[in-house]
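Listed after this line are the structures, all set down as structure tokens.
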Structure 1
Amino acid sequence: MASEKILEVKKQQMTELREKLLSMGSVILADYRGLTVAQDTAMRSDMRKANIEYKVIKNRLLVKAVEGTKYEGLIPHLEGPTAVAMSEDELLAAKLMSKYANMKDYGKFELKAGVIGDQIVDVQGIEAYAKIPPKNDLLAMMMGGMKAPITSLALVLKAIMEKKEETAA
């Protein structure tokens, strides 16, 4: 039987993990079986550069951490080896994990499920979020869309003014 001290340490680890999971913008689960050490090292390096926390966490600890929270829907996906990518950015972890899941030489790396914002998503949901353009690109598209009507309005007003000047002369 585990001592009280060990149980207290495990309880504290579970509490810290729960708080971390709930504070993140996205949490993506994946099965990492079959990755070589070189592949795992390269992937971890990319994750670190993007400020994504990537680690392997025991399923029992994850289950305890998500029980009774909005992430409880992840429990059915916690079978087999589980790697977890956590990011404050809602899309970044999905984009990077999806990238590796779709690389041919990472064939056995498979997405399981995740949470983006407050929504639990399956593999198709992760893939869909991963395809959303970066924030700056979306803002540029929006500004471009807003600029077109203003330009059109200016051209129409100019034509009206010219027409009035012709009729006045």
Structure 2
Amino acid sequence: MTNQTPDLQSLAFLLMRAQADYARCLDDDRLEEWPDFFVEDCLYKVTSAENLRDGLEAGMVFANTRAMLKDRISALREANIYERQSYRHVLGAPSILEAGPQGVRSETSFLVARIMRDGRTDVFATGRYLDVYRIVNGAPLLAQRIVACDSSRIDTLLAIPL
């Protein structure tokens, strides 16, 4: 990590770009590239807003290293059986909550539409990304992403990362 945090305007642009690239990676089915958005010792968790509010640690998805994220994608491609689907992310602008030499804390609203193989499209998930970024060589990488879904109801296997 570099010792300097960019000014807030530059930081906001970096985070918007990182968020857009992240969503595009998932929406374009380039899932093998998804772990590259994270530092090695990351935390990725999908939970409900209610569980988060109540301080319940369990999540629908949990990984605490980049290697676990890679394993998840490998299992998704080679072992899991699920109905083929794709996502389309719609993101709000990230709100920078805190920025310092240890990282950048932000919150970003999201809506994910799920497109099934037969063309049916549904709102799959809405919620907030609660992120901690580390700026590494001028680029923001996720040290932590907690995906806080507004609803605890996921109507199918949560196969593709959010």
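Every number here is computed from the coordinates shown, using simple stated rules; none is lab data. Everything numeric here is computed off the predicted structure, so don't read it as measured data. Cβ atoms are built from the backbone, for glycine too; each structure is taken alone.
Values for this structure:
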| item | result |
| --- | --- |
| Computed 19.6 for mean count of other Cβ atoms within 10 Å over residues 41-48 - originating structure among 1, 2 | 2 |
| Label whose coordinates, when distance in nm of label points 7 Å out along Cα→Cβ at positions 113 and 129 is calculated, return 1.9 (choices 1, 2) | 2 |
| For 1.01 (Rg/Rh (Cα atoms, Kirkwood Rh), for residues 57-104 alone, calculated) the corresponding structure among 1, 2 | 1 |
| With Rg and Dmax of the Cα atoms in Å derived as 15.5, 50, matching label from 1, 2 | 2 |
| Entry that produces -7500 once helix-only ellipticity at 222 nm (-39500 (n - 2.57) for each DSSP H run of 4 or more, over all residues; to 500) is calculated, selected from 1, 2 | 2 |
